[in-house]
Structure 1
Amino acid sequence: MLKNNYEAIEKAFNYLNAVVVYIDENFFIKYVNEKAALHFEKYGGKDLIGKSALECNFENSSRKLNSMYESFKNKEIKTKEFNNILEDRTQHIVYLPIYEDENVFKGCVELQYYTF
């Protein structure tokens, strides 16, 4: 049953018109959907799984990720969103924390999508 649930969730994430990345509580990338693999292809795509998100980001982004994780751990914020206005579209990046038993921070899911 669990395998079927995982397959259903994986299929749903792959059907989303968004980049989906799961980063665990120790900053390791544990999951990338197909769109994320394509979006981050020049950085390794699916090979990013198992690598540190801190090492995959620019120094400024790594500082933001560290700060955001501390805020999630302390439950100071429920989500974090960034919007980047590009020439022909807007990039939206949303971070959603994951908690085990409502108290133990287990990382976050990063969603990236574009609007025109």
Structure 2
Amino acid sequence: METQSKNIASTEALSKFRFVAADGTHTVTTKAVGATAFAVTSGDDIAWQDDDKPWVIEAGGTITAGDRVTSDANGKATSLTPTTVAHVLTICGVALDAAVSGGFLRVDHLHCG
């Protein structure tokens, strides 16, 4: 897996294959700035997944391919049916695969509008 640098240090322990916020946590309240390739401890540089490819993300619930996904408080993907502008701002991508909680799916973060 290729990794990229975004010059954001983790501010908490981060698990692999999870969304990451601009503040270096898994608590994503807007669109994710990236996804972890490996687990890191607080203060470590984050190993990012390649932004030119779909991200592999752990599911936090049942997701159907084609669902818009957002991040839960642990950086896991969850389905989102946007009903407000605030919801739209939290979309992290579109599920390319189906998954259940604890499984993994690819997320197209490039075309998530």
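All of the numbers you see were taken from the coordinates with simple rules; none came from a lab. Note that the structure is a prediction, hence the values are computed from the model and not measured. Cβ atoms are built from the backbone, for glycine too; each structure is taken alone.
For which of the structures 1, 2 does the calculation of helix-only ellipticity at 222 nm (-39500 (n - 2.57) for each DSSP H run of 4 or more, over all residues; to 500) return -500? Source structure: 2. Of the structures labelled 1, 2, which one yields 30 when percent of Cα pairs over 23 Å apart is computed from its coordinates? Comparing all candidates, it corresponds to 1.
Each of the structures 1, 2 was assessed by mean count of other Cβ atoms within 10 Å over residues 10-17; the largest value belongs to 2.
To test your reading of the models, identify which of 1, 2 gives 0.95 for FRET efficiency 1/(1 + (r/R0)^6) of positions 26 and 90 (r between Cβ atoms, R0 = 25 Å, to 0.05) when calculated. Traced to structure 2.
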